[in-house]
Each structure stands twice: as structure tokens, then as C-alpha cells.
Structure 1
Amino acid sequence: MESTPATYTIEVVRSRKARRISLRITREGGVRLTIPWWQPKGQALRWAEERREWIEGALARQRARLATNPPLSDEEVEALRRVAKDKLPRMLEEAARRTGLKYNKVSVRKTHSRWGSCTREGNISLSLYLAALPDELIDYVCVHELCHTIHHNHSAAFHALVDFHLAGREKELARSLRAYTPR
């Protein structure tokens, strides 16, 4: 089998915390390999070469997403941030009141990789890009993160709790959310 030349750049980053090689597609359309400090660079590059087909597919999907959903300008991001800082904490508080689930603190951040997260301490972080979504999807993310204050995983019990609080619509709303990407 012949090898075709790579149409992407690979950046190798050594990390004292990494326990294994990890691969990430960057927003700029490159590939970042994070490797343990002791890992030989050549071995990491061979590992990436073995995954070339997946990498090229992921880059093609990213280019297609960006073509239909271009990144926001700095001014648009700041306008969205103002809306998000007002709207998202209110919607989280409403979801918490309705479900009876408690959280510690809420923060709104410019995250591109996920819509929300929850720490073991019950601190919830929401992506400012959520503010651009329909309210029912924002509510879904809020309920999802609130349920993480009880179940710190994605177990069957966690999904049952989310589904209970969303009147049996969890799968439908999760499917709808996948049509959007934080940008």
C-alpha cells in the first residue's frame, strides 16, 4: 500500500502529566499529539500514521462544519457573551428549581469542545455558545449538568435521571443538540 503525503501538520507536545499518547484536531486544522515526556517522538509519529485515515476524515468533517457554520467574529462573541452571562445562569437556576437538584456555582466560558461540565463539587460551567441555541436545548444541557451533581458519570442511572426530568425526551434532545457545534 502506498502512502500519500500528509495534508496536515502534526505538532508533538511532551507533557509531564500525560500517561499515554493523545490526539486532538486543532481549530486551525492541524493535529496535536500530546505524549508522555519519556515517549520517543518517532514512536508517537508512527502511532499517528497508523491513524491517518481517521485523522483525514476528522479534518474533512471539520472543514465541512466550518464551511456551513463559520466562526464568529470577536464582536459577535462579545455580544453573545453578554447575552449568555445574563440568560444561562437564570435558565440553570430555573432548571435547578424545577428538578430539585442543587449546584454550587455557575460560570459561563468560551468553550469550543463541550456545551457544559460539572465538577464533583457541583460547580457547573456552561459554554457561552449555548446562548445561541433554542431554549429547549439550553434547558436540556442545564438538566444534564445538574444530574451530574448526583451521578458523576454517564451510567444508565444518570441517563434515567436525565430522562425523568425531561419527561422522556432525553434521546430526542441529545439528537437535536448534535446538529449544533460550539463555534
Structure 2
Amino acid sequence: MSETPDLTEIELDSEWMCRGRLIHARRDIVRLPNGHTSDREYLVHPGAAVILPVFDNGDIMLERQYRYPLRREFIEVPAGKLDPAESAEACAHRELIEETGYRAGDLKFLFEFYPAIGYCDEKMYFFLARNLEHVGHERDHDEFLEILRIPFVEALDMIRTGHICETKTVTALFWWDKFRSGQWTL
């Protein structure tokens, strides 16, 4: 029986390349498993809460918003980055109200997800939001979006047709499809 190789890379040096309002980037020098060195550049992210809001009749709440880096609109589930010292659950509650104007009577943690492991340390915490009550949104001054209420089967079809093509949303909808079908449990 062969041993499992140790693939760990050891940090030897680290420096900030950029510390912006949202984006932080580091460059590290690492020792590779074979003893050589290399550099690793990556984005540092505080983490994010992702919320899948489901209405009592099974409809899904989505958002349509413009994403500047790609210069186009996307249809997404609500999400937002964690504030310093904020729990993922508190962030999910806050972001749902801020962006959509809905409060979740029932918020359940589902799973963790790493969207870009090759160049970013971001961790996303997925939550299911049910028993939704409209209380009015509290969007940031520079946040513009449209709230959509879509039957779940239509949302799935929007993935097939390419109208929904954003990772966290596709992941959340496929997860919900497995749950709804009884293949997965909470």
C-alpha cells in the first residue's frame, strides 16, 4: 500500500499587492512539496452569505442586477459579503432584508462552498429562507436591482437556456432541486 503524498505548500514570505475597499490581493512565496519555491497570487475575501428565498407556494425569489466587471446583467439569488466579526447567519438575515425587502421567518444553514479556489480564499455560506415577510428593503446608495418571483421549474429552465449562468445561483437551484425531489435531506 502506497502512502498518500503530502501536497502542502509552506508559506515562506507574504506581501500585500493591493488593499482596496472590496478587493485585497496577496503574493506569497511558498515552498513546494519537492522543495523548490514558487509564488502564489490570490484574492483575500471576508466570505459571503448566499440566500435561497422560497415562497410558501414554491416560487423562488431572484434578483436581476448589473455586474460591472462583465458589463452585463445577471439573474442571481440574494447574497452579500460578511462584515467584520459578523456571523454568516447574521449576514444572511441582513442581506435578505437590505436587498429584497423580505425577512425570513425560517433561515436554515445548508452548506459551504468555495467558488474560486484557484485564485481566491472566498467561502460562501448557503442558507434556505422560508416564511418570507415583506418589510421593505434597505439597499445601499449604490445598489440597484430588480426583485423577481419565479416558479421553481421556470428558474431551472432559465439555467438550461443560459438566462441564469452565475455560479452561486446555479448551485443553489440545483441543490434545491435535489432537496425538493427527496434525493437529499436537510
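Some points to look at:
- For 15 (relative contact order in percent (Cα under 8 Å, 6 or more apart), calculated) the corresponding structure among 1, 2: 1
- The greatest value of mean count of other Cβ atoms within 10 Å over residues 34-41 among structures 1, 2 is that of 1.
- Test item: mean count of other Cβ atoms within 10 Å over residues 90-97 calculated as 15.8, pick one of 1, 2: 1
- Highest-scoring entry among 1, 2, by distance in nm of label points 7 Å out along Cα→Cβ at positions 114 and 146, is 2.
- Structure (1, 2) behind the derived value -15000 of helix-only ellipticity at 222 nm (-39500 (n - 2.57) for each DSSP H run of 4 or more, over all residues; to 500): 1
Values in this text are rule-based calculations from the coordinates and carry no lab data. A quick note: this is a predicted structure, and the numbers were derived from the prediction, not measured. Cβ atoms are built from the backbone, for glycine too; each structure is taken alone.
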